[in-house]
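> These are the structures in question, set out in turn.
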Structure I
Amino acid sequence: MTGLSFTITLPSWVRSVIDFDQVYESDADKMDLANALAMGNVANQSGGPFGAAIFEESTHRLIAPGVNLVVPEANPTAHAEIVAIGLAGSLLGRYDLSDNGARPAVLASSVEPCAMCLGAVPWSGVSRVIIGARDADARKVGFDEGDKPSDWVASLESRGITVTRDVQRQHSVLVLNSYVSSGGEIYNTDRGTTDA
C-alpha cells in the first residue's frame, strides 16, 4: 500500500478574505479575520462555522488561515485550528510554529478549542491563543466539544501559552447562530455537558 495520502485544500473563496501583507496589530484585528473566515464558510456553505488563523507575534502578519472542513473533506480532524496549524507548519517548514520560542506565533480561533484542538495547541508551539466564542456557545447550538479539563486555561498557561478569551465574542456567537439558522449541518451532536 504505497502512495496513500490525503490533502486538505482550503476553499477558493478564502483568498478573497486573507491578506498576507496586512498587519493584524490588535487581538480584535486577529479575531476579525478568524470570524471572517468562519462567516465565509457559512456564507459559502463550505464547512462548519469555525475559523482560525496563525500570526507571527512580532510582525502581526498572517502565517496561515484555517476553516472547518470536517463535512466537505469527510475528515473528523479537519477543524479550523488543526487546518491553520497544519498549513502554518507546511508554509514555515517546521513543526514548532514558534521555532522554539525564537519566533512566537499566535493562534486566533473564532471558538474556544474543542478537546482535540486543545491537545494540539501545546504541540504546535504557539505562544498565545486568542478566543472568540466560548465552549458553552458552541454546545448551545449543538456541537460536541468533547471532554476538556475545567482548568485547561491554567494548564496552557503553565506551559507558557497565554490565553485571552471573549475577544469579539458576540460576533463569534453570531456566526454560530447564522450557521444554525441557515440549516448548516451539526455534524457532531453535543454528547457532553453544557457547563461553561
Structure II
Amino acid sequence: MNVSVSVQGQWSGAPRLVACNHISWLDILVLGSVMPIVFLSKEEIRHWPVIRRLADAGGTLYIQRGSIGAARHSINEISQAFERQQSVLFFPEGTTSEGHKVTRFYPALFTAAIDRQVPVQPVALRYPHPEGVNPAVPFIDKTWLSTSLWRILGCAEIRAEVHLGEVIDSGQMECRELANQAHDFVAQVVEGGN
C-alpha cells in the first residue's frame, strides 16, 4: 500500500499495556508491523468478514463498548494476555480522529496494568503530510471502509511515524493519573509535530 514506516524510541518488551492515538484502520497494520502485540478492538469488527479473519488470526481481543461490564470483561482479557507474556495495544480515545489533536484518554482499561503491575508504553502515531496529516488516512464519521481503502491505495506514498514513549511504571498509580501521563506524551508528539 506504499506505506513507509519510521520508528523512534525503543520497544520495551512484553508484557506491556500500549496506549496509542487512533486515526485509521491503517494504524493496526502499521503498529502490528513494528511491535509484537495483540490489539483490543471494538466488538463490531467481528462482523466485518475479511477483517474479522485477520483480527482473529492476530489474537485480537474484543470490547463491547457501551455494555454493562464491558470494561471489567476487557480488563480480565488483557490480564490473561499479560499472563501469556503478551503486550496489548488499545486506543484509549475510544474512536478515530483526524490526527491533528489527541482527545481525552478514557482511564478504565489502564486498571489492567495497575492490577498486574505491568508497565504502560505510550505510543504516538502520525501520518505526516504537507497538509499536516495525510488527508487520505483518517477513517472518521460515516466513511465506508471501501472508500477509505481506495483513498489509501490511490496515494503514491503514505508516511507513517511511530513514536515509542518511555515506559511508565504503573505501580502506586491511579488509572486516571496513568491515562494522563500516557496522553501527555502522545499529545506532545501529535500536536507538536515532533
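> Once distance in nm of label points 7 Å out along Cα→Cβ at positions 78 and 110 is calculated for all of I, II, which comes out largest?
Comparing I, II, the top value of distance in nm of label points 7 Å out along Cα→Cβ at positions 78 and 110 belongs to I.
> Further question on the same structure: Output the label of whichever structure in I, II has the greatest value of distance in nm of label points 7 Å out along Cα→Cβ at positions 46 and 94.
Going through I, II one by one, distance in nm of label points 7 Å out along Cα→Cβ at positions 46 and 94 peaks for structure I.
> Name the one structure among I, II that percent of Cα pairs over 19 Å apart, for residues 22-85 alone of 29 was derived from.
It was calculated from structure I.
> Same structure, new question: Consider the structures I, II: one of them gives 34 for relative contact order in percent (Cα under 8 Å, 6 or more apart) as calculated from the coordinates. Say which.
Going label by label, the one that fits is II.
> Given that semi-axes √(5λ) of the Cα gyration tensor in Å, derived from a single structure, equals 25, 20, 15, which label among I, II identifies that structure?
Checking each candidate, the match is II.
> If we compute distance in nm of label points 7 Å out along Cα→Cβ at positions 38 and 102 for structures I, II, which one ends up with the highest value?
Comparing I, II by distance in nm of label points 7 Å out along Cα→Cβ at positions 38 and 102, the maximum is at I.
Read-outs: derived from the displayed coordinates by stated rules, not from any lab. No experiment lies behind these values; they were computed from the predicted model shown. Cβ atoms are built from the backbone, for glycine too; each structure is taken alone.
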